[in-house]
Structures are given as C-alpha cells and as structure tokens.
Structure P
Amino acid sequence: MYVVAGVTGKVGSAAAAALLERGKKLRVLVRDEARGRRWAERGAEVAVGSLDDWEFLTGALRGASGALLMVPSPDHIDLKDVCRCQMAMVDALAAGIAAARVKNVVFISSIGGQLPDGNGPARSHHYAESRIAESGAVTTFVRAAYFMENWLFSLQPVLQNGLLPSYLDESRAIPMVSAVDVGETAVDALLDPPRATRVIELSGPREYRPSDVALELGRVLGRPVQLVTVPPSGAAGALAAAGYQPQVAGLFAELYAGLNSGRIGWQGGAAHALRGQVHLEQVLAAVTRPLA
C-alpha cells in the first residue's frame with residue numbers, strides 16, 4: 001500500500017491516478033472528507049487529517065510500502081507566516097515518517113532546493129530536504145523545474161487583451177516541467193526505490209523563454225499574444241495587488257529574481273538529471289482550447 005499527499009493538486013493527483021492505474025493499493029491524505037470522496041470512489045483508502053499533525057501522519061503512514069509527500073504551495077496557505085507554517089508541516093512529516101518507520105519516501109522539492117536562502121518558495125524545500133533526510137527513510141527528493149502550469153495563472157489578461165505578463169528575463173531560457181511529468185517521475189521512484197537517498201533534478205524536454213510561451217499561446221488561441229515583461233523589482237507589489245499575501249508575493253518575487261540572475265538553478269554533481277516527456281505546447285493546448 002502506498003500513501004500519497006497533495007491529491008487535490010496537479011502533482012499529487014497525477015501520481016495517485018498513476019498508482020491506481022498500475023493496480024497498487026492507495027491511501028490518500030486529505031484535510032477533509034469531501035476532498036477525498038472521488039478517490040474513495042476509485043477504491044483508495046482516505047485518511048483525513050492535517051499535515052502539521054505528526055500523530056495523524058504516523059497512523060496514516062504506518063504499514064506503507066512507500067509514501068509520496070509534499071507541502072502545499074505558499075499561495076495555498078491562508079496564513080501570514082507561510083514559511084513557519086510550511087516548516088511546521090515538514091517537522092510533522094519527518095516525525096511521522098520516523099515514528100511509522102517508513103523506509104521508502106519520495107518528496108517533491110524544487111529547483112534551487114539546495115540553497116538555504118534567496119530561492120523564494122524553495123526555502124521550505126531546502127529545510128525539508130534536511131529534516132526528512134534525518135528521518136531514517138531512504139528518500140528520493142524530486143527537484144522540479146519551474147512548472148509549465150504556472151503560466152495558466154496569466155490566462156485572464158491573455159484572453160481579455162492579448163497580453164502575457166512575465167517577471168522572467170526574456171534573454172534567458174529556463175528549465176520548465178509539467179506537473180504530469182513530476183507525478184510520473186515520483187511514482188517511478190516510489191515503485192523502484194534506490195538503495196540510498198538521492199536527488200533527481202527534473203526538467204521538461206527543453207528549456208523555454210517567455211517569448212516561447214507567448215508564441216505558443218498565440219498559436220493555440222489563433223490570435224497574437226504580446227509578451228509584457230515586468231521587472232522583478234515590481235513583482236512583489238503587483239502580486240500583492242492581485243491578492244497574494246505580502247509574504248507570499250515576496251517569496252515569488254525572490255523566485256523570479258533568482259531565476260533571472262541564474263542563482264536559482266540545478267545543483268548538478270551527484271544529483272540525477274532527468275527530462276520529462278510533456279512539452280509546453282501540450283500543457284497550454286490542453287487548457288486553453290476550451291477557453292478560446
């Protein structure tokens with residue numbers, strides 16, 4: 001039996017579906033029963049509780065052949081001190097893994113997870129890599145590139161006036177990856193665990209510039225899409241004005257600045273570099289065609 005967290009998100013749901021398709025017994029972790037109903041209908045066990053409750057996690061993880069774990073993205077946490085909340089979840093996860101004696105863990109980390117600071121939302125992933133490594137489980141840390149699906153949050157101005165806002169440097173092509181590839185890679189690692197803890201640095205088939213995104217959106221929608229580059233210095237204010245909490249807006253502004261400067265990138269070395277199969281065109285086409 002395998003345990004999967006984050007099944008209400010793209011990565012967790014892709015991984016959970018892949019496990020069921022492969023005939024594996026599944027237990028999903030959700031915050032309330034309603035969120036787990038569709039998984040129960042598909043034959044999965046549902047454990048209802050909070051990721052910051054180590055006692056709940058201990059019970060939910062006990063007896064598992066492996067666990068795929070993650071912490072919610074900062075923009076999914078409705079608290080002012082997002083970083084402290086994420087780190088509390090990491091502490092609970094590490095304690096639950098150790099208490100349940102789980103020997104096989106996959107944790108979804110992020111590009112830049114090797115950095116202690118200056119890496120935006122990956123700050124909590126750096127902390128998680130350290131804490132979970134101490135839990136006694138053989139762990140695969142999947143450091144995912146910038147999600148292709150992030151561009152879908154900019155669809156409203158694209159559809160309204162043909163403008164694609166971007167905080168990324170147009171002169172720099174960066175690694176991007178689909179959530180589907182992250183989920184598939186996580187499942188492969190879960191079902192074929194390594195002998196020792198490892199890091200996988202996962203990107204898509206190739207790197208992309210923001211202009212590549214604008215060009216592809218224009219092709220999918222059948223009308224021109226103009227890229228509008230916003231300096232990273234203005235990202236925090238723009239994101240806060242769009243409704244993001246100030247701390248969350250600051251973290252994402254730090255992410256964009258780090259990607260633009262090259263500070264946030266792959267560690268290389270002993271980390272395993274992998275490329276997924278899903279192209280940016282597939283991600284954008286699958287969602288924008290029904291909206292066009």
Structure Q
Amino acid sequence: MNTDHSVTENLPSRASQFKPNLWNRYTQDRIFAILSWGATALAIAILIWLLATILIDGLSTLNWNFIDSFASRKPERAGIKAALAGTLWVMGVVAAVSFPIGVGAGIYLQEFAEDNWFTRLVEINISNLAGVPSIIYGLLGLAAFARILEPITGGRTILTGGLTLVLLIMPVIIVATREALRAVPDSIRAAGFALGATQWQVIWHHVLPTAMPGILTGMILALSRAIGETAPLIAIGAATFIAFTPEGLQSSFTALPIQIYDWVGRPQREFHDLAASGIIVLMAVLLLMNAGAIYLRNRFQKSR
C-alpha cells in the first residue's frame with residue numbers, strides 16, 4: 001500500500017516532465033510559415049523584375065514590322081518571321097508525334113504490362129531519361145535523324161528538330177500519363193468489367209477520359225519545356241540566319257530560342273532590345289499553346 005501511495009504521489013511530477021511545450025511548437029510553426037511566405041515572395045519578386053525588364057526593353061521594338069521581317073545584320077531591319085514560322089512548324093511536329101506515342105506507352109506500361117524485371121527496368125530507364133541534359137538528346141538526334149535517317153528526314157530539317165524534341169519530352173509525357181492513370185479509382189475499372197466490357201473498352205471509355213485532365217497537364221509541361229530548348233536544335237544544325245519561311249517538313253529552319261540566343265550574343269544594344277522583343281513573342285506563343293491545352297483539360301473535367 002505504501003508503495004502504491006508513493007507512486008500515486010509522484011504521478012503529477014512525472015506528468016509534468018512530459019508536458020508538451022506548446023509555445024515552442026507554435027513559434028516554430030510561425031517561423032516556418034514566415035520563411036515559406038518569404039521564399040515565395042522572393043521568387044515572385046524576381047519573376048516580376050525579369051518580366052518588367054523584358055517588357056521595358058522589348059516593347060519599344062515590338063511591332064508588326066518586327067514580326068513580318070526576316071533576320072538581318074542591321075537591327076532596324078531585323079525581325080523574327082522565319083524563327084516564328086520555324087517554331088510553329090517544329091512544335092506542330094512535336095505535339096503530333098509525342099502525344100499518341102507518349103500516351104500510348106504510358107497506357108501500356110500502366111494497364112497492360114506485367115510486373116516483371118523487364119517492365120521495372122523500362123520504368124527505371126524512363127525515369128532516368130527525364131533528367132538527362134538536353135544536349136545529349138541533341139547529339140542523339142544528330143546521329144539518328146540527321147545522319148542515319150537522312151533519306152527520310154532530309155538531314156537538318158524541321159522533321160529532325162521535331163523528332164529530337166520528341167525524344168526530349170517523351171519521358172515526361174509517359175510519367176505524367178502513368179500518374180494520371182494511377183489516380184483513377186479501381187472501382188471505375190471494376191464497374192466496367194462487371195458490365196461485361198473488355199479491358200480496352202474500360203480503358204478507352206472510362207479510365208482514359210477520367211485521366212485525360214492529368215495527361216493534358218503533363219503535355220502542357222512537356223511542350224513548355226520543348227518550346228524553349230536551344231541546345232538540341234543547335235546540336236542538330238538548325239540555322240541562325242534564314243531569309244525564308246519553311247515550306248515543308250524537310251525544309252531548313254531556325255527557331256525563336258536560337259534567334260534570341262544569336263541576338264543576345266551580339267555587342268550592339270539594339271540587338272539586345274530585339275532579343276527582349278523575341279522573348280515576349282515566345283512567351284505569347286507559349287501562353288496561347290498552354291491556353292488551348294488548358295481549355296481542353298477543363299472540357300474533359302466538366303464532361304466527367
């Protein structure tokens with residue numbers, strides 16, 4: 001009895017030893033929140049500063065003559081007509097090739113492929129390829145498309161540039177497709193099978209429409225990366241000076257990032273202003289392209 005009584009008397013003192021220090025916890029929580037907001041505000045401030053600098057430097061030379069003129073050694077006559085047309089051609093090839101192949105590969109790996117060592121090896125390689133430097137893809141495109149497949153691609157052409165960028169963004173699209181399919185509840189698949197549908201019918205009519213918003217989000221990110229790449233296009237031999245617009249997939253080309261890179265490297269201040277104008281046009285094309293993908297994504301979300 002005495003022992004139990006002494007234990008009971010010591011309970012408050014022992015409990016006080018394990019009393020949580022709520023003040024320190026709330027203080028640490030507030031400090032973390034302040035640091036998070038500070039980091040966000042700093043990133044936004046830097047972005048606003050960059051955009052303001054580009055707009056201040058580029059709006060003065062941004063006019064229809066700039067958009068409708070070819071590149072020139074004289075800044076007052078230089079424009080981005082060939083570069084803009086080349087970018088639109090290349091991105092058309094990228095979107096037309098990467099979407100069906102990337103989404104199809106993601107569907108196969110997620111829905112049809114068996115879980116064995118070969119499938120896991122492919123998955124690991126796809127994840128690793130997403131982090132490979134873009135210049136490596138440029139060298140691969142130079143060897144495979146510009147030289148080995150020259151009778152088909154025509155050498156250093158739009159088709160070669162588009163296929164090279166397809167290789168660059170393909171891992172991103174496959175990973176995004178798999179994640180979107182994995183997020184679809186299994187109950188949707190089970191309901192389709194219960195009604196007697198085949199696996200492909202369940203995927204095509206139920207799983208894929210449900211996952212399409214996530215897939216289109218991955219496409220937006222992938223195309224946003226592709227449109228701003230310069231190193232792969234330089235590696236395959238895209239020109240920096242062209243005085244004509246492409247007429248087909250086997251035409252020589254230049255692109256907006258290459259033209260901007262060329263102007264930035266020149267010592268004249270006027271060319272730097274032209275580069276800022278080119279950046280504004282590139283961002284406008286990117287926003288329009290993303291707006292179309294976002295519109296399609298929202299339509300799929302509403303239809304579900």
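FYI, it's all coordinate maths here, none of it is from the lab. These numbers come from a predicted model, not from an experiment. Cβ atoms are built from the backbone, for glycine too; each structure is taken alone.
A compact table of results
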{"read-out": "Among P, Q, structure where log10 I(q)/I(0) by the Debye sum over Cα atoms at q = 0.10, 0.11, 0.16 Å⁻¹ as derived comes to -0.73, -0.83, -1.27", "value": "Q"}
{"read-out": "Which entry (P, Q) yields the derived value 19 for relative contact order in percent (Cα under 8 Å, 6 or more apart)", "value": "P"}
{"read-out": "Read-out helix-only ellipticity at 222 nm (-39500 (n - 2.57) for each DSSP H run of 4 or more, over all residues; to 500), computed value -13000, structure in P, Q", "value": "P"}
{"read-out": "Structure from which 26.6 was derived, mean count of other Cβ atoms within 10 Å over residues 107-114, options P, Q", "value": "P"}
{"read-out": "Comparison of P, Q by distance in nm of label points 7 Å out along Cα→Cβ at positions 163 and 227 - largest value held by", "value": "Q"}
{"read-out": "Among P, Q, which structure scores highest (criterion: Rg/Rh (Cα atoms, Kirkwood Rh), for residues 43-202 alone)", "value": "Q"}
